[in-house]
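Q: Presented below are the structures under discussion, each in the form of structure tokens.
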Structure I
Amino acid sequence: MSGEGAVIARPRAQFHWQGLHVPFIAPWSDEQHLPITIVRRRGVGGTGIGYADELSHVDRRRDVLWARQAVARGSGTPFLAGVHPLRQRQAMSHMLCQVCGESTYGSAFRRWGERHLFVARAPKGRPLGEGEITTTPPICLPCAHESVGVCPHLRKGWTAALVERAQPWGVAGTRYDEKTLRTLPLPSTGLHMAQIGHLEERWTLAMRDAVTLHGVTSIDLGAVA
């Protein structure tokens, strides 16, 4: 991703819930999904889904339709296992830590040879590989140590790597049938994936940005501390 994330310096508010640090990308109960009406829409690249009351400069990014969800971080009860579409996208676009929301372009980034830290679930111990597709944003070292100790998903197994570059790949979200405009069943792996420029993008309501990881070096979190 671009280095524009380096200019984000204002500290972000941190929230805790029942002794746990609430991740920046986690949604809160007052951040409800907004009512929508999906319609068939023809654009420059062809036909796909759109909103009946669509505002292209708000609802689309790279001509892909994004899910609408209210923004009220810190209001209500956090859903620690969930992901807020907008904040996930911000974290990916600007290389923000998924937990504290601060830029990962810091002293550690420079110390690691201008590389970002990524931590992901790995129940079977499989490390992050070169060209890996992920929707999980980077993380700073203190938050990584915290997360592997308290996150239920990571307790089942995790892997960590330093990454030179996160290249935009596409989006993950809900796929709509081209004929009926009904949502298609979700795959066992989670959300539907749609690569940049592929037809599936036009029929996917995006909920996550997806990137490919390059210059990947698996590491031991204790060793980089």
Structure II
Amino acid sequence: MIKHNKNSRLVHLVRHGEVDNPEGILYGRIPGFKLSERGHMMAQLAADHLADSGRKIGALYASPLLRAQQSAQPFAEKFGLEVNSAGALIEPKNKFEGMRTRGVRAALQDPAQWPKLWNPLLPSWGEPYARIARRATRFMDYALQEVEACQIPGDVVLVSHQAVIWVAHRKLNGLPLPHNPAKRRCELSSVTTFEKRYGRWREVAYVSPAQGLIVSGKDTGAV
């Protein structure tokens, strides 16, 4: 259940569904990584969840990467919207892109890659957490302002990636941005919901509509 002021507009940060990635590649911003068949089902469950909650969606934005665009399609069809591409929602750039998550070529098992790990607080292997937080939260502000300025009824859905959503969550909840990527609470096709009251964002809900599919799914390749 979403606990919020019933008259408020909400912004829902939705993670993409499972990616077709049998080789376990750290895909980052590499183009062409699409949803698996199960990933499409996960994305549909996320859209169904918001529709079943009774929320009206007035605007839909997604990262330009294929897996996010595909994950946004069920929302577009369910609510009769266009998918607006937003570079601010894209996966963070990462120096391990193209490497494997397991096996002899696994990034963290290759001593040649260890210098990239010199500062996990930044992090040194990719886009700084502070920059991710800034672009994500600024876009949340922008998207909300757009629907209000245009007097478009309904909430906003932003389809993005695990790192972007989790760093925004930490920033808006007053938590330190450095974290262990293996312990993010941001499952495939999860929905993290925010409300802005008195000029401040607050998180009002987190749900995992595709939980039943995640048990048998593969969540590899995120950076």
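Read-outs: derived from the displayed coordinates by stated rules, not from any lab. Treat the numbers as computed from the prediction; the structure is a model and nothing was measured.
Q: Could you figure out which one of I, II the value 112 for volume of the Cα convex hull per residue in Å³ was computed from?
A: Derived from II, not from the others.
Q: May I pose another question? Assuming 36, 30, 25 is Cα extents along the principal axes in Å, for residues 66-161 alone as calculated from a single structure, say which of I, II it is.
A: Source structure for this number: I.
Q: Which structure, out of I, II, was relative contact order in percent (Cα under 8 Å, 6 or more apart) calculated from, if the result is 34?
A: II
Q: Of structures I, II, which gives -9500 when helix-only ellipticity at 222 nm (-39500 (n - 2.57) for each DSSP H run of 4 or more, over all residues; to 500) is computed from the coordinates?
A: II
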